[in-house]
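**Student:** Next come the structures, one after another.
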Structure 1
Amino acid sequence: MSIKKVAVIGAGTMGSGIAGQVANAGIEVWLLDLPGDDNANALSERGLERLRDPNQPGLISKEAENFIHLGNTRDDFEQLADCDWIAEAVVERLDIKKDLYQRLDAVCKADAIITSNTSTIPIRLLVEDMPLPFRQRFAITHFFNPVRFMRLLELVRGEDTDPAIIDLLADFCEQQLGKGVVPCLDTPGFLGNRVGVFAIQCALHAAFELGLTPLEADAIFGRPMGIPKTGVFGLYDLIGIDLMSDVVQSLVNILPDSDAFHAEAAKIPLMTQMIANGQTGNKQGQGFYRDSDSGREVLDLESAQYQDAPRLNLPLAESAEQHGVRQLLDDDSRYGQFAWRILSRTLCYAASLIPEVGDDPVAIDDAMKLGYNWIKGPFELIDEIGVDYFIERLQSDGIAIPPFLAEARGSSFYRVSDAALQARRGGGDWQAIERPQGVIRFSEKRQTMKPQNSCAVASWYDLDGVALVEFHSKANALDADSMRILGDALTQAEAGAMRGLIVHNDAQHFSCGVNLQSVRNFFQREDMDGLDAFLKNFQDTVHRMQCASFPVVAAPVGMSIGGGFEVVLHAKQVVCHANSVTGLVESLVGLVPGGGGCKETLYRWIDLLQCGDDISEACWKAFMNLGYGKTASSPIIAKKQAMLRPNDRFVINRDRILGEAISAIDDEAGQASFERPALSLPGRPVFEEMVKWLEQSRDKGMFMPHDVSVGSEMARIVTGGDVEPGTVWNEQDFYDAERRSFLDLVASAATRERINSMLDAGSPIRN
């Protein structure tokens with residue numbers, strides 16, 4: 001059996017998200033909800049509108065929307081008769097779900113798979129009244145919100161579920177929906193929410209107990225702990241304070257009285273009052289944070305009044321983000337106490353769940369990495385902290401040691417043996433971590449290898465004869481050392497020691513651009529020659545990628561913007577993720593792309609438009625892309641914006657990107673050569689048109705004065721500037737023009753103000 005037609009019942013946030021991801025996979029899906037009064041499909045139409053949200057689009061392209069059919073459970077229920085999978089995502093009420101299952105059993109074909117998205121109702125209660133054949137093809141598929149972007153799928157089987165159904169769902173959701181599938185027992189809260197909500201509640205109560213402000217708490221309970229930068233108060237605002245309170249209450253209701261979660265679940269009076277006041281977070285425009293005319297504001301937890309929220313500079317947080325979580329735990333300040341209170345309880349709680357939820361720590365670690373975007377899971381964190389250190393400190397605090405944690409005393413939860421990464425199982429056995437065929441996580445592969453060359457910001461590895469370059473600085477920002485490592489890997493491949501080169505990492509984002517602090521260091525020293533040399537080396541290095549005689553593949557995930565995207569632009573083939581975000585955003589900080597980005601944008605528009613001798617239209621397209629700092633939220637959109645080439649491709653599961661990139665190295669047909677012939681430029685007339693357009697837009701209030709200066713430099717590069725029409729430039733001329741404009745802008749006070757504002761305040765000033 002294969003899954004070719006799907007139905008989702010319930011068009012709320014989760015249901016519409018599931019339908020959207022099915023459509024992203026190119027599979028027909030019906031999205032049904034209750035009939036409306038005036039418009040029968042009003043609720044399903046509202047679900048589709050959610051997927052169209054430009055700030056968080058649930059669809060990878062406009063074309064994906066064509067796979068979604070809208071309907072309601074009164075008029076369109078017969079559409080379920082030939083569906084292969086029906087996913088139920090209705091309200092969390094057992095009676096409503098049971099009534100729906102009776103209807104489904106009467107309509108659906110005998111081998112149709114039925115699943116629920118619930119995380120609060122045990123599977124045995126859901127199907128207790130259903131006949132055996134129904135129970136055999138029923139499971140829980142618990143997705144995480146937003147479905148397109150969150151990688152975790154918790155797959156739960158019941159006592160009667162046919163193992164073949166579980167295997168089919170696991171394969172389909174992993175390969176076609178791009179999910180990291182974690183099998184779970186039918187225990188309360190499963191894995192992700194059981195540990196994740198516990199950690200959030202620990203952080204919340206610890207902040208109130210220790211008197212930390214939301215700014216302070218979020219600065220620690222964030223990147224320094226390997227957790228998304230939203231922190232705890234920011235996450236409450238993002239999810240919704242009222243909705244998050246409901247999630248906590250649902251866990252209180254289903255967890256046994258002896259569970260440690262109850263100690264972290266007490267209601268906080270201030271938050272109860274906030275919900276009553278409508279201060280429920282981002283959806284209402286105010287929660288613990290809000291935006292005002294004067295800027296961002298934060299709630300004072302004592303006075304319950306809003307005050308200015310300046311960017312907080314905590315050296316301890318910066319140190320921990322760079323050197324590891326032990327920096328926090330070894331600190332005697334209340335920030336260190338805050339971190340210890342969270343980690344001691346959360347990591348103990350995770351360890352206490354084994355063997356209740358299974359004997360595999362990998363499943364819990366995967367759940368937190370895939371469902372909550374933690375960089376390391378609980379057991380990986382214990383290994384980083386040190387098992388013995390952790391146990392001894394727990395004992396000194398009088399905290400009971402869970403048996404599974406005690407088993408690891410003097411050892412660890414993960415180790416490398418026989419060139420394989422192994423995990424400790426309950427009972428002390430070790431077992432190699434096995435992933436589905438084609439799935440390779442470099443974060444795991446790296447632990448079994450030694451780099452051929454490495455520095456603080458980048459490394460390269462010999463991956464079975466392929467040079468793999470990994471950036472690993474903060475936000476994977478690029479500097480001279482990043483280029484040095486990339487250049488060394490290229491040199492080895494050029495010498496024949498490697499059969500190809502891949503640029504990839506397993507971080508949240510591939511690269512957020514050139515390190516702006518490095519640029520500021522240059523202009524603070526007034527070292528323009530040094531900055532020019534850095535830019536020239538950057539250009540030369542990426543140019544070597546495009547001119548290589550061997551395969552070169554960029555395999556980016558997350559954001560590839562600015563200088564990071566310039567690296568991607570010069571690969572002979574790109575294998576990226578369906579959610580990859582690409583673009584050249586330098587204009588926001590008063591700069592132009594200086595690593596070949598302007599040049600490549602122009603050439604790619606020429607190719608896409610098939611301009612012939614008159615490239616004026618391509619110049620305008622490139623000018624608009626660069627000036628507005630346009631980004632593409634998916635590879636399909638990127639191709640339409642000339643950011644990717646026809647031979648570039650994407651995969652929907654990011655865990656398969658590295659495997660696909662390795663395959664691309666061995667597939668010469670997928671590699672596209674760079675033909676960058678000399679161009680006859682439109683020159684002065686088009687350049688002056690662009691400058692005039694910028695000035696008119698400024699006069700209309702659309703742009704700020706420095707936007708005109710930056711845009712003029714971009715116009716100068718793509719048209720040739722103040723040169724006669726027909727002037728011929730080769731590829732090097734474009735490289736040189738980029739560097740000249742970059743240096744001229746860096747020399748200006750306005751660009752320096754933007755860079756300083758970005759580095760010091762977190763956003764560029766508008767000037």
Structure 2
Amino acid sequence: MNIKKVVVIGSGTMGSGIAAHLCNANIPVILLDLKTEIAEKAKERILNSRPPLLFEQSKIKSLKTGNISDDFENVSDADWIIEAVVERIDIKHNIYEKIFKKRKKLSVVSSNTSTIPLKILSKKLSVLDKKDFCITHFFNPVRYMGLLEIVRDPSNDDKKINLLKNFCEKNLGKGVIVCGDTPGFLGNRVGVYSMQIAMTEAIKMNLTIEEADAIFGRPMGIPKTGVFALYDLIGIDLMSDVLKSFKKELPLNDDFQKVVEGIPIIKQLIETGYTGRKGKGGFYRINKSDGQKVLETLDLNQNKYFPAKKIDLQINKVNLLDLINRNDKYGKYAWSVISKIILYSSSLVPNITKEYNDIDEALRLGFNWSMGPFEMLESIGLHNFFEKIGNIKNNSFLETLRSSGSKTFYDQRQKYTNIETLGKIKKSVIKKDITESAEIFRFKDFNIVEFNTKANALDYNSMDALMKATDKPLIIINESMQFSAGVNLNYVMEFIKKGDLKSVEKFIKYFQDTCKHLKYSNNPVISAPSGLALGGGEEVLLQSNYVVSHTNIVMGLVETIVGLVPAGGGCKELLWRWTKSEQAKNDPDFAPLKVFDIIGYAKTASSPQEAKPLLFLDRNHEVIINRNNLLEVARNYIKKNKDFLPPDKCQFKLSGEKVRKKMHKILDELYNNKKILDHGMEVGKELAYVLSGGDTDINKVINEEKMYKLELNSFMKLIETQNTQNRIEHTLKTGKPLIN
């Protein structure tokens with residue numbers, strides 16, 4: 001089976017998301033709905049989606065639209081037909097009857113359902129048709145969520161299921177887990193249970209919504225959304241329907257039944273239109289007070305909204321043992337939730353799945369957890385867990401572990417794929433160096449540096465790790481969601497509050513030295529980013545010798561938003577790339593003006609395809625759709641470049657005041673049109689001074705050292721100002737820019 005054409009039936013959120021991602025893979029797609037206009041509107045939503053569902057707008061060329069009545073003939077030559085209509089079994093059965101009359105013999109037919117069992121979907125199919133029918137459960141948003149569950153049963157053609165798995169892994173970049181036909185499959189079975197436990201335990205312990213979300217988030221290695229905010233994001237009404245399905249399908253003695261009812265206030269919220277973000281609000285809402293938008297949370301005891309409170313738990317890193325041993329309500333809540341998740345997950349082995357690893361990977365890929373339930377158990381330690389848990393009767397998995405007396409139990413990571421991933425290779429590490437902010441994994445012929453701070457923000461320890469690791473070819477790669485959100489501004493602001501500007505300057509200078517060291521190392525430095533690579537994170541990429549980029553990446557030099565200029569070589573490196581462009585050969589001011597526009601507006605790219613025109617990526621890069629392939633491709637670069645030589649140093653000829661006047665003219669126009677205010681003007685002038693080369697003219701040669709000095713001087717001038725400090729503090733507090 002070779003998948004060259006796909007038909008998606010149903011153009012709702014999931015159908016259009018699947019169709020869009022097939023377009024990303026350059027697979028011709030026909031999107032059908034009841035009326036062509038409905039499918040056309042879905043096409044418009046795809047083009048205007050935020051975050052974008054397409055790697056670049058031109059990918060939409062692979063998509064055609066139509067309606068079920070007039071265009072159903074397309075099914076007859078499709079290799080894969082995906083049903084993504086509403087979750088009504090009568091409608092689905094009618095669609096299948098039409099599909100199996102029209103489809104070609106070798107095609108695969110699948111449903112994107114998340115709730116209806118395969119045995120019910122295939123009830124009316126012939127034995128022959130059942131062989132080619134399965135569930136392909138994509139997670140939303142399809143482009144960004146790594147998990148795809150293929151649900152099969154014994155009647156399926158194994159060869160065809162494996163071919164579909166390989167296609168989705170290779171061409172769509174999915175982490176494909178093949179699982180049996182059980183309620184909720186793997187991801188939702190444990191993921192939704194975990195949400196319900198987090199919610200019911202919070203209510204039982206009388207925690208506020210903010211407190212529960214603060215714990216059931218980053219401290220547990222779970223996205224910061226938490227549980228109540230995640231309910232709002234998914235939709236409280238949709239979650240209610242999901243729970244009804246679980247209640248109906250699960251055995252009465254399943255522990256999920258204890259929490260499937262949710263909480264009493266859910267019904268009231270739905271009836272009053274408080275269904276989450278898509279409605280008037282939910283557990284959180286945005287209200288206006290004195291003309292200002294205020295985030296409010298629902299007090300579950302009083303059933304009233306109050307301004308949301310920030311909960312500071314003084315936790316910077318995930319350490320589950322420390323968390324559950326806290327002698328306060330937060331520690332008790334964390335233990336209650338984590339222990340129940342581990343108990344429930346382990347109770348599913350081996351009846352629901354023989355591979356406990358697959359449950360972990362389903363939570364990683366489908367819910368963005370940094371570790372699954374069994375990794376949590378390993379992290380806490382078997383002895384610590386069993387000492388604290390008490391009764392584990394009737395849990396054969398845990399009983400076997402306890403009776404074995406083992407200290408550790410976890411075997412190979414990511415069994416669902418044959419690709420050599422970072423998670424797998426860590427097991428074979430020869431030597432491991434650890435700093436507070438990064439780890440160095442040392443192998444025979446190369447090193448790996450993995451950042452481990454919040455959002456992988458860069459500090460002194462991050463720099464130390466990068467400096468130490470270049471004694472061999474180096475791969476900079478992370479398992480976490482982000483590559484690096486930039487320099488740690490909290491770290492910088494601590495020095496500012498103490499009035500210690502010398503330490504700030506010393507730190508930024510060390511960052512510059514580190515980036516320079518990476519670029520001119522005698523061994524190649526390969527960055528393998530996914531997620532955010534902003535500010536300082538982007539500067540590391542710009543000065544790596546090669547970049548293997550995942551398709552889901554956000555790149556950019558965004559320092560002007562917080563009142564600064566890039567100072568780790570970002571201005572210098574981007575300027576150097578643009579000076580080598582064709583346009584710059586005839587116009588010495590082209591490159592400075594182009595980079596002034598890119599950095600000044602803090603432009604970002606949401607994919608490598610968008611990054612290339614901005615030269616955030618140059619010719620020394622490769623794009624990978626499956627994140628699992630990043631390490632393998634990076635290693636291949638090392639193997640192919642045994643005779644690596646560092647690049648030549650760059651030199652500039654810039655026109656100084658001449659081009660700076662042009663930049664100031666742009667700033668004046670923006671200021672007069674009130675697009676920027678007073679401090680925006682000052683930031684723009686500092687950026688102009690750096691990119692124009694300072695006090696120079698077109699006949700002088702400027703080396704990299706001079707450019708680094710210009711960056712550092714402008715950074716320090718701006719960081720000293722109260723307006724920049726206000727911007728930084730506002731962004732750190734709210735996550736939003738301050739325009740001043």
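**Student:** Which structure, out of 1, 2, was distance in nm of label points 7 Å out along Cα→Cβ at positions 385 and 577 calculated from, if the result is 2.7?
**Tutor:** 1
**Student:** Quick check on the output: 4.8 is distance in nm of label points 7 Å out along Cα→Cβ at positions 465 and 721, derived from one of 1, 2. Which one produced it?
**Tutor:** Derived from 1, not from the others.
**Student:** Now, a different point. Taking distance in nm of label points 7 Å out along Cα→Cβ at positions 233 and 481 from the coordinates of each of 1, 2, which one would give 3.4?
**Tutor:** Computing distance in nm of label points 7 Å out along Cα→Cβ at positions 233 and 481 on every structure in 1, 2 gives 3.4 only for 1.
**Student:** Work out which structure the value 82, 63, 59 belongs to, where Cα extents along the principal axes in Å was derived from one of 1, 2.
**Tutor:** Of the options listed, only 1 reproduces it.
**Student:** State the single structure among 1, 2 that was used to calculate percent of Cα pairs over 20 Å apart, for residues 497-568 alone, giving 42.
**Tutor:** Answer for the origin of the read-out: 1.
**Student:** Let me ask something additional. Assuming 20.0 is mean count of other Cβ atoms within 10 Å over residues 105-112 as calculated from a single structure, say which of 1, 2 it is.
**Tutor:** 2
Each reported figure results from applying straightforward, stated rules to the coordinates on display, with no laboratory input. What you see is a predicted model, and the numbers here were worked out from it, not measured in a lab. Cβ atoms are built from the backbone, for glycine too; each structure is taken alone.
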